[in-house]
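Got some structures for you, see below.
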Structure I
């Protein structure tokens, strides 16, 4: 049980598959948050997954993360981290 929030405004691309293991070939073109939510719910249907289909920025991050106890940054480039 618990709640996980996932924020990403991108879609699954074939180039993501070797490093983003929640996504499968069939997910190419699907929003990453939808693909991730599906896999998490297959692993544990008691987990509530909240999808934030948007890129985080200095303008929206405080609103998006406000309801969470932990925030884990999984971005893969320097500019997105800051």
Structure II
């Protein structure tokens, strides 16, 4: 799997190799103050495209992310 951030390629693993090596993957953390909005929008898109179970799970996850106490603006470390 290919992450948008190079440092995540070393830390975020797919131990069962379910994601092809060349497949792009995005990781959004709850501390990113914009991430919950992105996940909530994805939930809306799922609901609009006949994926209600995914929409429900994503909506709940967006709520958990919103409630996360530590928030910051998105960034990329200088050495990445």
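We did not get these values from a lab; they are worked out from the coordinates using the rules stated. All figures in this text were calculated on a predicted structure; none of them were measured in a lab. Cβ atoms are built from the backbone, for glycine too; each structure is taken alone.
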For mean count of other Cβ atoms within 10 Å over residues 16-23, which of I, II scores largest?
-> I
Across I, II, volume of the Cα convex hull per residue in Å³ reaches its greatest value in structure II
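A value of -14000 was derived for helix-only ellipticity at 222 nm (-39500 (n - 2.57) for each DSSP H run of 4 or more, over all residues; to 500); which structure in I, II was it taken from?
Of the structures listed, the value fits II.
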